[in-house]
Structure P
Amino acid sequence: MYNQTKATINEPMKQIIPLLFFLLLPVAQLFADEFKILSFEKAAGDISAISLDYKRLDDNDEVCAIIKVRSDLKGLLFTASNPVVGDIKWLNGEYWIYLSGGTRQLSVFADGFIKLSYNFPERIEKAKVYILTLSSKTGGIVETGKGTLLITSNPEAVKVGLDGFPDLQKQTPCSFENYRIGNYRFTFSRNRYHTFDSIITIEDKLQKQIQIRLKPKWGNLIVFTNKEEVDFTINGQTQTDSELRLIGEAKGLDPGDYQLAVLKENHYPQQLEISIAEGDTLIKQIELLPITTSLIVNTFPEEAEVFIDGNYVGLSPYQAENWIVGSHTIKVAKKRYITEEKEITLVRDKEALLNFELRTHASISIKSNPSGAEVRINGKYEGKTPMRLKVMSGENHISIQKENYELIEEDLVVKATDDYYYTLKKKQYRLKVLTEPSGADVKIDGVTKGETPYEQMLAFGDYTISTTMQGYARKSKRFKLENNQTVSWSMHKRLSAILGATATYKFSEYDLPKLGVELGWTYKKAPRFLTGFGYSYGWTDEMETVYPDVDFRNAADYTSLKLSTLKEEAFIVQKAHAMYLRFGLVIYKPFLELHINGGYALYTGHKVYVSDGYYKSTKSLDLYSGDIFADVNGKEEINMPIFGVGLTLPVGKFYLSADYWVSNLLEVAGPQYTLGIGLVFK
């Protein structure tokens, strides 16, 4: 009985519950909010989709597009008509959604909102970035304010990275102007400093300024000594100075233990173990002790002044116990005696003894013409003339020598102060002059000497040699004769004149080819200077054949046609004259001639017009919009200067020439190219 009643009650309920659901569904939707799309656009300058840090590939190994969703709503969920690739990122206040190229729809979900299925207004392209901004219809507003951030640092030139902006490349001091408000993760880095990460907020309509201080990764080392020119060796590097300073970003040492060696010649070495801590400065004071020995200096007679390395130390006989080992200069001086000087090397634990026998001396003056000659007294170099020096009284051997002058040697008996003057004689050298072919006239410094092959002995000095020969170009050379020397060269046949024909090729479809002649000549006294004259001519009576794309019409046959209002396409040439002068420089090795041209051109022809509409004629064909035509009664003349450059290349008895031309009316005449061929006269 119980089971039968239960079954009777449950059966109606199963029918009522679905009915209640469908009845209440509109009520639930009535209280649910809706999404509102504010904007959708392609971010043309954003390369996040292809950067190494953010790029993703779909199942077809294609680079995904990124949809960056900006919204004031939280807890959004997304699906798409194609599967979303990977997880959805939340970066800098945006949802980053990776989709395959060609995806057409994106669906958005959130608690309390009706699902939105948004069809993209354009085809989604792979490897591109799009910005979708959405809110709710009940008044939600997406934060679109902007602010500015100014960043300085200690040290300067710190690299700044911004998460979500892979193409950002900035260094401090720098600014981020008009950036969308929100929290951003910044990274600050520099070589030999600790990297620093921070979340920084950009606030609406606010210019915020911050300073970043990076912590260094090195330590400083300063070592002082009591000597100059000390060798410091650390970390495999040696530096010579009076002190060692390894400080700062460029020279500071990485934290750790080091072996420091401090060395100086003829001093006891120092070896130290040091520890460098990050951010600390270690200062060391080191005293280097010299290695010494004893020195005795005797003179005859005694009581001469003793100088060691230029410093006065006392009178002879002189004895010292603590002189640093190594090389030293010992000088002794006494009134009315010649000053003597010796080099000595002191050795550790070995006493040094020097004896000087002083001699009397006299003061003499030595001059020469020319000056600058080297003077040696008794084989010892004393200097260059003019000079005054003290020499030993009595007999002395003197030598006077200067490069490219004869040596002078003699014995002098010096008794008192005296002056000596020497005239130096230049050395003689053999000069040979050769030419190919031989028989050329030779001039040396403008004086005719003979024909090649030519040979002569000449004194040391500067000369100018020139060779001339009938029918050949003159050659010359300036040189210094300071040994036996041969001057040789090939003579080049002189270019006297050129005569030939030219062809000027048309540059545009509205130009005419031209034929012409050209003549050029040089001068006997100026064989490298060429003057020339040229003329070219082009003409046609068959305008329709030469210019098949142009209709030749009589403009007077068309009513309402105004040529002044039409576009001018070009100027077609019926007859062309060009005359020009040529000025050139002949180069004999390699054999060619370079020239510039200037002239005058006269062109006779017609302007070409483009029809701007439909014009009817009773005497000829109608004109339609876009037709290109010329008025047969509109013949005109254009005068203009022309300019050009070119070269001529002689080949045996013939020559080839090429010229490039421009004018002040390029649309009419240029640029153009002219080729020439003809005879060479030598």
Structure Q
Amino acid sequence: MSWLDFNRRVLQEAQDVSVPLIERIRFIGIFSNNLDEFYKVRYATVKRIAQMEAELPPVEIQKAEQLLQQITQKTRALQDESFTTIKQLTEELKSEQIYVLDEHVLDAEHASFVHNYFDEKVSPSLITVIISEETRIPNTKGSDVFLGVKMTQADTEKPLYALIQIPTHLDRIVVLPARGDKKYIMLLDDLIRHQMQYIFSIFSPTSFSAHMVKFTRDAELDFDDDINKSYVDKIASSVRERVDGDPVRFVYDKNIAPDTLELLLEKFQIGSRDSIIPSGRYHNRRDYIKFPSLGRTDLIYDKKPPLPIKDFSLDHSILTQIAQRDYLQYTPYHSFAYVIKFLREAALDPKVKSVFITIYRLSNDSQVANALIQAARNGKRVTVQIELQARFDEESNIRYAEMLKNEGVRLVFGIPSLKVHSKICLIQRQEDDKLMRYGFISTGNFNESTARIYTDYTLFTADQSILKEVNRVFTFLEKSYKVPAHKHLLISPFTTSSGLKERIEREIAFAKDGKNALIRIKINNLTNYEMVEALYKASQAGVQIRMIVRGICCLVPGIKGFSENIEVVSVVDRFLEHPRMVIFENGGNRDIFISSSDWMTRNLDNRVEVSCPIYDKDIQQEMIDTFELSWNDNVKSRWVNSSETITYRTNGATPLRSQEATYAYYHNKIEAP
């Protein structure tokens, strides 16, 4: 339910008139895409619990059943709100001379364009089935949309039913020929509706109706116990079997004929535990993420080119500079090019002997993978731990694993029971008679595409104490019996939870001694009950706690005598807030960590995660400064769990939009003497 509140905040961005119009439409796409993944994973998990009748007590089954109903009820309200929002946005597009056409309003020129477009691009990809007792529903992976068609024919009173699967690899939004300053677009489903007579010409239909339905499957991975299969084969097999996952959601156009709906519910095997949501004419609004700009730069965000890191030159040796001091990269404010340059330099440097890196998600055409291949070709010993269970990127990672293996890269798949979510890289370089280490540790993926829209910290360092412990993490990934010894890093599943709780207790001790006690936290999700309890305890002792939690938060702040010293906000804006960091005041000797780990049970206990201390005083101050900019945001921040409604946080101060202010902060840094 907390996650649904987060997605409501995303929907608010689509409603915010200060956001450029086309970007508001794209937020509708993000909202819809988020909801799809929610059903594939979170709703699917609750449904599985509800189905465990033989394994759980009835009270637990009942709780799961009730939660499924609550989710459906809340989702219906959100969907209705999203449809109202998109109608308003469509009207605003008209005022900008951008028109969304349906199949009923095409003139001769546009109709001719649509017919040719359908013949050339759509028809070859179209899957159409006539529904009968023998009909098998087309395989779906996760979430797909269809047109449910009902036709009448002159020679029979019995209607004919069909199902058209909307191709997912084609652009959902088709740009039609412009007329002067007037721009025209059409949704792919309306384009198909326009060609219905052509599609079903062999039946000579006298009338037909076509209504969209959306079908979502459980996308959790299930593994078989065949010891003869490799880990890669098991992942690949499990991904393929997603097409047989249980249904979890069925969204339909509320204007669909009752007999057509009944037939489709039966064919899709929709049951009482599935979320059945009546909706509007169009679904799969996730495609609005790619809403075209149509040349209207005034209706999209202004360009913010990534900035260089002050005194960290891309024109000189990255390794030489890191040897002198640590550097912090904060994308997308900073250029991701520093990561690429680091890897490319390592690939070419004759003194570099080995490269180790963890990979969770890569871009489609990854420069990171390319640099690793270069290093292997140049004789470096390249070891890549690639996480094959990265949700919805399994197929991509299997493909990259095969590519890297073919180039001589050593692949490590870690421990099947522990997903590797850490973001670490280490190189070893022979310098005279010493083997020196250089590396970087990040809060986000090594993905140049998402680095343009996700905010993430990356620390570049040559601190040999830290990197020796990073090296032990890689040893553990290859030899799981060697638990990594560490004094500097916090490593899940071993010491992240205990290390954080020890530091919270330290702040409690400071508070009890009457000293300043403060904890600042910025994470994506907080769900671990032990961490919630630890923060409640700290609040009751007088520790001041400021939390920026983008997504799920299972903590309720501001309750007098219980959590009154805790404030929680969420910032949702142009960039996706993704870093994980924590600042413990520690009596003035601040203890600061960046991390790949959220404060969720899965991250603390069931994954390999790395939290890295920040020792450089200038970087510490930089992290405090950027946290405070986010904390003081009074334009795009919302109070979390303070009431039933989600409200923007205002404080009467001069308006401060933290992402704009952070960009200005770094811009001013590079211009300062």
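FYI, it's all coordinate maths here, none of it is from the lab. What you are looking at is a predicted structure, and each value in this text was computed from that prediction instead of being measured. Cβ atoms are built from the backbone, for glycine too; each structure is taken alone.
Starting from the value -11500: which structure in P, Q was helix-only ellipticity at 222 nm (-39500 (n - 2.57) for each DSSP H run of 4 or more, over all residues; to 500) calculated from?
Q
When Rg and Dmax of the Cα atoms in Å, for residues 309-492 alone is computed for each of P, Q, which one produces 27.4, 87? If you can, show how the numbers build up before the last one.
Numbers: P: 27.4, 87; Q: 15.4, 45.
Structure of origin is P.
Tell me which of P, Q gives 3.4 when you compute distance in nm of label points 7 Å out along Cα→Cβ at positions 93 and 629. Write out the running numbers ahead of the final one.
Values: P: 6.7; Q: 3.4.
Going label by label, the one that fits is Q.
For structures P, Q, which has the highest computed value of Rg/Rh (Cα atoms, Kirkwood Rh), for residues 365-636 alone?
P
Taking semi-axes √(5λ) of the Cα gyration tensor in Å, for residues 109-444 alone from the coordinates of each of P, Q, which one would give 83, 38, 16?
Checking each candidate, the match is P.
Starting from the value 50.5, 166: which structure in P, Q was Rg and Dmax of the Cα atoms in Å calculated from?
Computing Rg and Dmax of the Cα atoms in Å on every structure in P, Q gives 50.5, 166 only for P.
Given structures P, Q, which gives the highest value for relative contact order in percent (Cα under 8 Å, 6 or more apart)?
Going through P, Q one by one, relative contact order in percent (Cα under 8 Å, 6 or more apart) is largest in Q.
Upon calculation of mean count of other Cβ atoms within 10 Å over residues 381-388 from the atomic coordinates, which of the structures P, Q produces 14.6?
P
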